[in-house]
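**Q** These are the structures in question, set out in turn.
Just so it is clear, none of the values below were taken in a lab; they were calculated from the coordinates. Since this is a predicted model, take the numbers as computed values, not measurements. Cβ atoms are built from the backbone, for glycine too; each structure is taken alone.
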Structure P
Amino acid sequence: MKYLNLGKNGPRVSSIGYGSWGISGRDWGFTDDEVSKKAIHAALDNGVNLIDTADVYGFGHSEELIAQVLNERGEKEKVIIATKAGNNFYPFLNEKHKTTPANPDYSKKHLIFAAEQSLKRLKRDYLDVLQLHSPTSDLLMKDEPWEALLKLKEQGKIKQAGLSLQSFKETEQAFMLDEHKDILDVIQVRYNLLEREAEKELFPKALKYGIGVIVRIPLLFGLLAGKFDRNSTFGEDDHRRFNLSEEKLNAYLEQLETMNSFFELHKQYSMAQLSLRFCISHPACHIAIPGGKAAEQVVENVGASDLDFIPYDDFPKLKQE
């Protein structure tokens, strides 16, 4: 496992982390907590030292599972936890929903409350990183989200302030790095072999200001691990039912087919490993956070860290429409 600083202000992190949305028991179909905990253990056993989560994942369940694993290991202070806040799920706690309802709340009051609740679930005195959870550009124009992050820093409840940018708004929201470079330590962004909008404006700004970059959706919900084909379908309790519609899935697969020669050239490595390597090969990117419901998946993903002999320029370009 390779390690590097998460931006100029950040801690030293593994280049492959662990994304814990998929083990939350919501939005990804059925999950087994014991299997999920084994997956987290496997990540930590293989050098991962950053786990990404969010308060809304499973309505707090993901954070609780992480706390259980760290308690079992006695490594509470050794693992960096990056969580998120801004989707106020608390009114829905006693209701049943097939997928998580959206209820954005980036008020100063809610964000501070949410951070305090995450601390309780994680059984920690401070959060390593708290990220605004994919707010709209209009919400980011308000003062309160930034005031909340500053207040939490002053109180010692968070070490680093972050912004998880909205998917497909990477260019639209890039100016936030100019506006809030003195507050932002870290950004999280959707980026992978088939989705590269972040390269245009966002990554140059992150490099300019020394802001850490966490790459989410590096395997495009499993597509870039070779898990789906044109006949793939998803259950009603699986967010991929609408995030990977038939039309979108076909378009992605057409792009992917143009890259077959690259995967064949490096066939000693899995598609997932090569796809993850692409994400962390960009000079602006520090860590990719693939999920993994099973320990075997996690161990495979970690192998991408060592493929540093494949430089960014060797990866295939996107076919222009």
Structure Q
Amino acid sequence: MSENMIQTKEDVQAAMKRQAEKSAIFLRQDKIFAGITFSFATLVLLVLFGILVSLVVQAWPAFEEFGPAFFYSTTWSPTDGNFGAGIAVWGTLVTSLIALAVGVPVSFGIAMFLTESCPVWLRRPLGTAIELLAGVPSIIYGFWGLFIFAPIVQEYIQPWMIRWLGEPFFAGPPLGLGIFTAGLVLALMVIPFIASVMRDVFETVPGVLKESAYGIGCTRWEVVKNIVLPYTRVGVIGGIMLGLGRALGETMAVTFVIGNANRFSLNLFAPGNSIASTLANEFAEADPTLHIPALFGLGLILFIITFVVLAASEWLIKQGQRKAGGH
């Protein structure tokens, strides 16, 4: 009996030892996996920090030469060696705001139609077609905007807006190319992104919530306003900010249709410039003394604007989650 007990005790100890060895192996694997994933995350942060530092270092001669005036001056003259970012910043912000003003309502309508009203047989083909628009190269949008869309805007849209809206933002003559046209082309480019995100988040709304609202007599608009939008506000904000990020950094399409004129004007029909279009047009032939540092300064400003937009979107998302939690 005692020998059996001893044998059983030895088996238990051996089993415990094997389990301890397996646990140690699993622990080492978890530590290795955690270290690898941490190194990947750290690498991203290091790259981001390296980009920021390199932009600051390369742009420093321009900041040292022009001081704070570089950020708001509207003079950009490579021949005179005088550089200010005001024109490019104005063009970047205005074209992006026009894109959002046009693109967000259209994207909302598309997402609502696909999730609420679209026939089932049409839902997938139409959704796929909208997503395919996001994959069209930006230079194709630029060609289309220059040769097809800008003449349409010049002939049919701008004369009407000049007549009924007028100065200071919609003054003649109708040129076709300009900040307004660039904003409309950007709107067409960001619509697929925003609409796709909105459609996906609208589809996450539980059907029982909408059915309950319809059951007590709510109209479709009331369901969207009181059920769908409050439930998906975080995803909607994220989709809008995704579109804004695309609009801020777009280069080739804007370069084709914005007019590429280094002068400041409140008239949205006038030619202008954006940060991205200025970099695309001038970097290859820039003088290394002050012109290239000034272009790096524009890149740094675009980096800061994008960071501010992302920080604002994160804050809005947190506010939405806090309100949702409060309810």
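**Q** For FRET efficiency 1/(1 + (r/R0)^6) of positions 55 and 263 (r between Cβ atoms, R0 = 30 Å, to 0.05), find whichever of P, Q sits highest and give me its label.
**A** Once FRET efficiency 1/(1 + (r/R0)^6) of positions 55 and 263 (r between Cβ atoms, R0 = 30 Å, to 0.05) is tallied for P, Q, the winner is Q.
**Q** Shifting gears a bit: Tell me which structure, out of P, Q, gives 0.85 once FRET efficiency 1/(1 + (r/R0)^6) of positions 111 and 255 (r between Cβ atoms, R0 = 41 Å, to 0.05) is calculated.
**A** Source structure for this number: Q.
**Q** Please state which of the structures P, Q yields 20.0, 71 when Rg and Dmax of the Cα atoms in Å, for residues 71-246 alone is computed from it.
**A** Values: P: 17.3, 52; Q: 20.0, 71.
Comparing all candidates, it corresponds to Q.
**Q** Work out the source of 28, 22, 21 here, i.e. which of P, Q gives that when semi-axes √(5λ) of the Cα gyration tensor in Å is computed.
**A** Values: P: 28, 22, 21; Q: 50, 34, 17.
Considering all the candidates, the number was obtained from P.
**Q** Follow-up question, since we're still on this one. Looking at structures P, Q, which one was helix-only ellipticity at 222 nm (-39500 (n - 2.57) for each DSSP H run of 4 or more, over all residues; to 500) calculated from, given that it came out as -9500? Don't skip to the end; give the middle numbers.
**A** Numbers: P: -9500; Q: -24000.
Value -9500 for helix-only ellipticity at 222 nm (-39500 (n - 2.57) for each DSSP H run of 4 or more, over all residues; to 500) corresponds to P out of P, Q.
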